[in-house]
Structure I
Amino acid sequence: MSGVDWVVGTGVTGLLGPNGAGKTTLLSLLVGLEKPDSGVLRFEGATSGAIGFVPQRFSLVGGMRVLDTVAYAAWVNGVDRVDCAVAAVRALAAVRLDDLAAARVRTLSGGQRQRLGVAAALAHEPDLLVLDEPTVGLDPAQRMRLREVIADIGRTRTVLLSTHLIEDISHLCQRVGVLAEGRLVFDGTEAELTDLVDSTPSPGVLGSPFERAYHALVAKLGADRD
């Protein structure tokens, strides 16, 4: 990473970038899996805060009940044992899984398991929720339901969504950051990126104006590097 200076506020902010751009490294720094050589992460002016993280791949214990899974996550993240069940109920309601609290994890669909992962990350009421490719591998109906959940969470919380799916950004994100070669090369709205970069349709190039603008920006950066 090189000189990334980025302010992310309440709402859902997207993170885009080609393979090798540094998205995984940035997320690892944010959630504490790696330590930066320099720089600082601040939460509302403080240098520490609670973070919830849902990696692209995570494991769940199939024999556990849904409620117990989230209660355990709450306890691991510092919630008092006597408060864990209440925290789990609240988190499951936020992801619309409260009706499956007594179910075994092994009985859940792929989309339900993904929402369970989000609930586990929410159980300790984090200041920042970081989601890495949360909709990958889901069918269209599951993807839409998860997007609705993420949008609801973003109304009162800061959510950072790393994805390669342009439609995730278009459906969810108020702002988007674009990484390239470890640098933040754009920070703004869909409309601002579309205005900044020529997104005139080219023969054989499909997609929304924003999608064309994003790919044009990435292509331009690659051409400038060469």
Structure II
Amino acid sequence: MQKYVIISNDIRNKIVNGEYVANQQIPFEKDMCIHYNASKMTVKKALDILVAEGLVIKRRGSGTFVKDLNLEEIKRVTMANQFRGMTALYAGKKVHSKILNFSIVKVPEVAAKKLNISLGSFVYDIYRVRYLEDEPIVMEKIYMPIDLIPNIKDKNLKGSIYEYIENDLKLNIQSAHRTVAVRKATDFEAEELGLDKGDPVAVAEQVGYLDTGNAFEFSTAVHRYDKFAVELVLTRN
């Protein structure tokens, strides 16, 4: 991932999480160069991304300030952040994966219905554990149509699949339908996630869609109960 993308992700996360609040001045570019060990041009590119997204405003002679977002803008940013994946959400931290399975199979019936593809179609069958700073956070079981998301490699699974989809394949992830439930961890899940037997887990089932309307992902993510939260923005029509 390019350094300016890492920097923009980190600042965006701080805005979404409330570390930088509305109308607050963020550090000067020269200070960010030191903090991120980056050139002035790299920091400028990172800030330009955030300006284009409508998150910050540059004021000549004063610096860069967090924009005072309305509810619709907060909703847009929060939703967009959900599709950046762990690598982007935890920019600047070590995120990596242990691959439990990576194969091409005929799509299971349940996944075929979720992805709206015919039985007999081939999909990637991905099973991995995601780590944050060497601590297991979530187990992911993912099905993706190989004709829609071609040429996935081990290196993509160890890093960010979403980054590969958007940066390499030039596809746009637009939306997802997600349901979340709570149950007890299986013995295998408890072992992989560093939990005690019988501990609860949050299970998020998701179907992701491209801007073409095609479903590109059917996934089930099993999260540690102490590392998972759901953020909602509710508005009244």
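None of the figures in this text is laboratory data; all of them are computed from the coordinates on show. Predicted, not measured: the structure shown is a model, and the values here were computed from it. Cβ atoms are built from the backbone, for glycine too; each structure is taken alone.
Mean count of other Cβ atoms within 10 Å over residues 109-116 computed as 19.5: which structure among I, II?
The read-out comes from structure I.
Could you figure out which one of I, II the value 0.05 for FRET efficiency 1/(1 + (r/R0)^6) of positions 101 and 213 (r between Cβ atoms, R0 = 25 Å, to 0.05) was computed from?
I
Using helix-only ellipticity at 222 nm (-39500 (n - 2.57) for each DSSP H run of 4 or more, over all residues; to 500) as the calculated read-out, with -12000 as its value, let me know the right label among I, II.
I
Out of I, II, choose the structure whose coordinates give distance in nm of label points 7 Å out along Cα→Cβ at positions 149 and 173 equal to 2.1 when calculated.
Answer for the origin of the read-out: I.
Identify which of structures I, II gives the largest calculated value of distance in nm of label points 7 Å out along Cα→Cβ at positions 13 and 53.
Across I, II, distance in nm of label points 7 Å out along Cα→Cβ at positions 13 and 53 peaks for I.
Quick check on the output: 19.4 is Kirkwood radius over Cα pairs in Å, derived from one of I, II. Which one produced it?
II
Quick check for you: by FRET efficiency 1/(1 + (r/R0)^6) of positions 69 and 133 (r between Cβ atoms, R0 = 25 Å, to 0.05), which of I, II is greatest?
I
Looking at mean count of other Cβ atoms within 10 Å over residues 21-28, point out which structure of I, II has the largest value.
Across I, II, mean count of other Cβ atoms within 10 Å over residues 21-28 peaks for I.
Suppose you compute relative contact order in percent (Cα under 8 Å, 6 or more apart) for every structure in I, II: which one lands on 30?
Computing relative contact order in percent (Cα under 8 Å, 6 or more apart) on every structure in I, II gives 30 only for I.
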